[in-house]
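Every number in this text was worked out from the coordinates using simple rules, so none of it is lab data. It should be emphasised that the depicted structure is a prediction, and the values quoted were computed from it without experimental measurement. Cβ atoms are built from the backbone, for glycine too; each structure is taken alone.
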Structure P
Amino acid sequence: MATAPRSEAAALPVRPGEEPWTGSELAEVRETLETDAAGLRRDIEQAESQIADRLEGGIRDAGDDEADVGAKTFEREHEFAMTSNARHLLEQTERALARIDAGTYGACESCGQPIGKARLMAFPRAVLCVTCKQREERR
C-alpha cells in the first residue's frame with residue numbers, strides 16, 4: 001500500500017485532541033474507498049445486466065398469470081432500488097476520493113469544522129460533522 005505524502009495528510013483538518021493524519025492512515029482510507037468504488041461499479045454493472053435480462057424476459061412472459069407478473073415486478077423494482085442505492089454510494093465514494101485529492105477531506109461541508117478523524121476512519125464517506133449530521137436528521 002502506497003502512503004500519501006506526510007505534509008498532504010498532516011494538512012487535513014482534525015478535531016481538537018486528535019493526532020494529525022499520517023500518510024499511511026490517509027493511504028488506508030484511500031485504498032478502502034477505491035476498493036469500495038471498484039466493488040460498487042461491478043455490482044452496478046451486474047445489476048444493470050440482470051435488469052436488462054428481466055426486461056427482455058418481460059416480453060417472453062406476456063402470458064404469465066397475475067401472481068407471476070406481480071412477483072417479477074417486485075423483483076425488478078427491488079433490483080432498480082438496489083442499483084440506485086449502489087449508484088448513490090458510488091457517488092459518495094468518488095466524492096470522498098475527490099476531497100482527498102483536493103485536500104478538503106475531513107472538513108464538514110456544512111460548517112467547515114473538522115469532521116473528526118475517528119469518524120472518517122469508521123465512515124470514510126462522511127461529509128458532515130456529527131453536529132451538522134444530527135441537525136440534518138432532525139429536519
Structure Q
Amino acid sequence: MLQPEYNLCTRNTFEGPLADLCIAEEIGVISYYALAAGFLTGKYRKPEDAEGKARGYRIPDYINERGLKILSALDDVAAETGAGLASIAIAWVAARPGITAPIASATSPRQLEALIAAGKLTLTEAQIAKLTAAGA
C-alpha cells in the first residue's frame with residue numbers, strides 16, 4: 001500500500017510514473033490531504049480567511065493564481081451538481097486512476113456530511129476534465 005499526499009492542488013507526488021507503477025502492479029493507494037488543509041472547501045479565498053485557523057499556516061501555499069483557478073472550477077462543478085466543494089474535491093480524488101480511496105478528516109457533523117456526500121457523488125467525464133485542467 002502507498003499513501004501519498006494527493007489532491008487537486010498537490011498532484012506531482014503521485015501522478016506520472018508512480019501512479020503508472022501502482023496501476024500496473026495493483027498497489028493500493030490511499031491518498032491523504034484530499035482537501036488540501038481545507039483550502040478545497042472554498043472557505044479560504046484570501047490569506048486573511050486562514051488567520052487563527054488550525055491549519056491556516058498551510059493556506060498561503062494554495063492562495064495563488066493556480067489555486068484560485070481550481071476553486072473557480074470547483075464552483076462551476078458545484079453549480080452543475082448542487083454538491084459542496086469539499087464533496088467534489090474528494091470525489092475527484094476518488095475517481096482518479098490508481099486511487100483506492102482518499103483520506104479526509106472532519107471536525108464537525110456538518111463536515112462529516114460533506115465526506116459522506118462525496119462517496120455518493122459521481123462526477124461526469126467533463127467535470128473531471130474541467131477540474132483536472134484547472135490544476136494542471
Assign the value 10.3, 30, calculated as Rg and Dmax of the Cα atoms in Å, for residues 44-83 alone, to the correct structure from P, Q.
P
Which structure, out of P, Q, was FRET efficiency 1/(1 + (r/R0)^6) of positions 52 and 116 (r between Cβ atoms, R0 = 30 Å, to 0.05) calculated from, if the result is 0.10?
P
Which structure, out of P, Q, was mean count of other Cβ atoms within 10 Å over residues 20-27 calculated from, if the result is 11.9?
Q
With FRET efficiency 1/(1 + (r/R0)^6) of positions 68 and 108 (r between Cβ atoms, R0 = 25 Å, to 0.05) derived from the coordinates and found to be 0.45, which of P, Q does the value describe?
Q
Quick one: helix-only ellipticity at 222 nm (-39500 (n - 2.57) for each DSSP H run of 4 or more, over all residues; to 500) came out at -13500 when computed from one of P, Q, so which one is it?
Q
If you work out distance in nm of label points 7 Å out along Cα→Cβ at positions 12 and 76 for P, Q, which one comes out largest?
P
Parent structure of the calculated result 14.2, 44, given that Rg and Dmax of the Cα atoms in Å is the read-out and P, Q the choices
Q
